[in-house]
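In the part that follows, the structures are each spelled out as structure tokens.
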Structure 1
Amino acid sequence: MLKHCFGKRCRYVSLEPPDIRAAAAQDPRGFLDMYAAPVILDEVQYAPELLPYIKERIDADRHKYGQYLLTGSQNLMLMEKITESLAGRTAILRLFPLSRRELDGRIQSPFPWESNYSAPKNLKSVMAKLWQDLIRGSYPELATQPERNMSLWHGSYVQTYLERDVRTLRQVGDLTQFQNFLRGLAARSGQLLNLTDLSRDLGIAVNTAKAWLSVLEASYQVIVLRPYFANVGKRLVKTPKIYFMDIGTLCYLSGLKDPEHAVSGPMGGAIMETAVLTEIVKTFTHRGLEPQVYFWRTTAGTEVDIVIESNGMLIPIEVKLSSTPRPAMASSIKTFMKDMGDKALPGYVVHPGSTRLPLGQGVEALPFASL
């Protein structure tokens, strides 16, 4: 992507090959002289020795922006040298798997509760292949190359990225246990996450499970969705829910390979919830905004799947697997609106069908493709 956008003005260097990496480590100043700015340095996590010298060159001319475009397949802010050397000198852009907006060519499309919203015209054609698209996932290679074998691709992804890069960030000793941990998380997708129970089932220490989960969250593999409370401190200590960032990864780890099995099996609801949540999180993030997204649950068990906080107001969203919306599906949203009073905006029941209709005062059934 950087080559496409900036290739005419920037040289490109990958730091993954061992000889290039060694040259950068042995003589950083000489390396940066050879590959003078503006330059794209790919996989920069392999040569953190360069960063203090990049800082030196940035500080020599702070008014020249965009001289060094650094990319990495890990969260670069987890690298100590980046946080030490480049604080205040970097703009961080997170790229998640493609959103449905990007795949459908409607990148700037607003959400239904935002101004200038207009519903897409081709709902029926989108719905016809929705589940096939969901289980493939939305990494660019799979999304743009329908002939690629998705099981082989996701298997390779889990082995290379999750097992190699995540293990680099946090020393994972027993690979089999880590694989079991990933599958255990996938089985609990969309549920309240009890790490004590999961650790006991897998025979690992709770602190180990916490460490692995923190790395998966920091490397953008999972979303840890926290409950909404007016008291911010409570949001941090109450039990969260877990979702995978990519539905294809979730389905692979759950052993789901065909749309019929996915939609009719026990994971159908979790997959649909993941699709809605990740669309919201990706869209806000790719706009350069921090998603303020939660779930809401009362002590009596009433729950709203997703609550979006926007400009001090709250938008409640329920996700249903049925394509036939009914007024009863809006009951938890109505309870939420009653409890939150003036802070609550109209809510939505998002479903995989093509019907858009009111489900009572302040609640609307919304097709997923219209989201």
Structure 2
Amino acid sequence: MKLEELAGKCGEWLRGSGPESDIVISSRIRLARNLAEFPFVRRASHEERTQIAKSTRAKIETIQEWTNIQVLELERLDEVDRQFLVERQLMSREMADGEGDRSVVIDLDERFSVMINEEDHLRIQVMCSGLDLTTAWQRIDELDNQLERKLTYAFHDTFGYLTACPTNVGTGLRVSVMLHLPALVITREIEKVFRSLQKINVAVRGLYGEGSQFMGDFYQISNQITLGRTEAELVNTVQEVVPRIIEYERRARDFLVNESEQDLHDDVSRAYGILCTAKKISSEETLHYLSKVRMGVNLGLIRSIEIATINKLFVHTQPAHLQKLRGQHLSVADRNIERASYLQSHLVPKNGSNN
């Protein structure tokens, strides 16, 4: 499958079909693993990185259960292709901007991906729609077992799995949930929530993970440390925290509806109107207005659009996606025009009504 074909699809995590999907976009679990016979990536020579990538790719291709995968060598991809994979949440920005022989293995249904030679030799990740950490853990545990039958991991009897970053030592596990929290932003309660999360060692990151900006009112909630904790404990920590954040967001939405419904309806309608009529629009503006529209759909203020469509637009209107869908490189100005046209093709109702 070419990336252009993947661009036209929606992976499982984007479908908006999982539990609590009005607020929770996706659940993700990532495992960091390293090979026992090689130094960590940052210590490895160019030749050793090539050996790691080549050997790992070859062994992955022998895993019988992995029948629906594509192995992509990043040095053979141009900048737009690499950015596309980042926008799709299939690999990290660090991976895209890295050097040397590195690859990403993607499941074509986008349920999982494996990064080879990112910060660690292997970064395995699983994604599910909505709040579904139980399914995510079951899937990644099985994938990890399948890989460990082919590869020898760096493991210490006392410390557990050895990783490039000390905060990942132990299980090497990072549990992450992506939430859409527009009402907490509007009511200015979001900072209070952040402060309470920091006290219990739960990190808050932006749309694309560590170091990324908060955009479109999306926030990733994840565990900060792994050493001395079991996989079950780490999953349960996030599993217990997220419902409380969901409750805070629902209360904030109820407050907006009860105390300022007219202002809220006006705000949502203006956002929808801009998306439906703009001749050109930036990526940042699009995320801002789509966030308001998504909340409006969930509150019943807009009835002609499916949540799955909004989720898709958050990703498909990003710069690399637009260029893959159009089949050509576009300047920033041309992307802004193409983005406006793409939004209208999905948002403008056929009968001219948004109710």
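None of the figures in this text is laboratory data; all of them are computed from the coordinates on show. Since we're looking at a predicted model, the values are computed, not measured.
Each of 1, 2 could give Rg and Dmax of the Cα atoms in Å, for residues 23-62 alone, but the derived value 14.4, 46 comes from 2.
Work out the source of 36, 25, 16 here, i.e. which of 1, 2 gives that when semi-axes √(5λ) of the Cα gyration tensor in Å is computed.
Details: 1: 38, 24, 22; 2: 36, 25, 16.
This figure was derived from 2.
Where does the value -14500 come from, among 1, 2, when helix-only ellipticity at 222 nm (-39500 (n - 2.57) for each DSSP H run of 4 or more, over all residues; to 500) is the thing being computed? Matching structure: 2. Each of 1, 2 could give relative contact order in percent (Cα under 8 Å, 6 or more apart), but the derived value 20 comes from 2.
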